[in-house]
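Colleague: Heads up, there are several structures right after this.
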Structure 1
Amino acid sequence: MIHFDTNFLIQATVAGSPAHDRFRAWAISGETFGFSSVAWAEFLCGPIDAAGEALAKRLFLAPEPFLSTDATLAAALFNRTGRRSRSLADCMIAAVAIRLGARLATQNPSDFDVLQPYGLSLA
């Protein structure tokens, strides 16, 4: 299973983009996909046009809920990785992927590299 970071999810809806091409290749190979409710909230904040939003809603039926156990792990990840400015949402997205044993697809792997020692796998 591959879970999407917000930036990957946005770019995957743009035909011809590298993220779109990777998404198509994974889909053809039979990969399963998901995303957290945190990534979905960020996605809906944009930048995304109506066509991209409609496409995402057709491709992905429901985001994975953010559970209290995810909140605990996200806080631990945030604290263990230096309390980096603006990284709490990334820690929240990573916590859901870790719980599910999913690899995370992102356009900014450097934002998530620091989380790999704590169980995050990047796609």
Structure 2
Amino acid sequence: MSPESYYAIDTNQQPWEERFNEKLGCALFRKMLYVDPQTGADIRIVRYPAGIINPAHTHPCGHGMYVLEGTLVTHKGTYGPGSFVWFPEGETMEHGASSDGDVTVLFMTNKSFRIDYV
């Protein structure tokens, strides 16, 4: 995943990476696609299991979510496939999957990612 060279990833062949979240008491899943070593910006596919909402938190980066499958539930509304949602740096937010099923999003940040629960 070097920003200096061309590459292509078949995400259908890429395994899900399970990431246990202590605050949620369950795992979220991701497929890393790109990381910029200079800025820390990254692009990944993230899957939230049905009914899992990440409670109030902030990030020291802006980040966007493009909904691929399912319904993204946020503190400001719900969004289906084809929707893009941008969360500004420092905003207190909640987001995750509806109780109807998993949500899969293309997740991107503008610099290094960290989560701070409030």
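Colleague: From which structure (1, 2) was mean count of other Cβ atoms within 10 Å over residues 24-31 calculated, if the value obtained is 15.2?
Modeller: 2
Colleague: A follow-up question, please. Compute distance in nm of label points 7 Å out along Cα→Cβ at positions 56 and 104 for each of 1, 2 and report the one that scores greatest.
Modeller: Answer by largest value of distance in nm of label points 7 Å out along Cα→Cβ at positions 56 and 104: 2.
Colleague: Now a separate question. If helix-only ellipticity at 222 nm (-39500 (n - 2.57) for each DSSP H run of 4 or more, over all residues; to 500) is computed to be 0, which of 1, 2 is the source?
Modeller: Clearly, the read-out refers to 2.
Colleague: For log10 I(q)/I(0) by the Debye sum over Cα atoms at q = 0.13, 0.15, 0.23 Å⁻¹, the calculated result is -0.49, -0.66, -1.54, so let me know which of 1, 2 that is.
Modeller: Checking each candidate, the match is 2.
No lab work stands behind these numbers, since they all come straight from the coordinates. These numbers come from a predicted model, not from an experiment. Cβ atoms are built from the backbone, for glycine too; each structure is taken alone.
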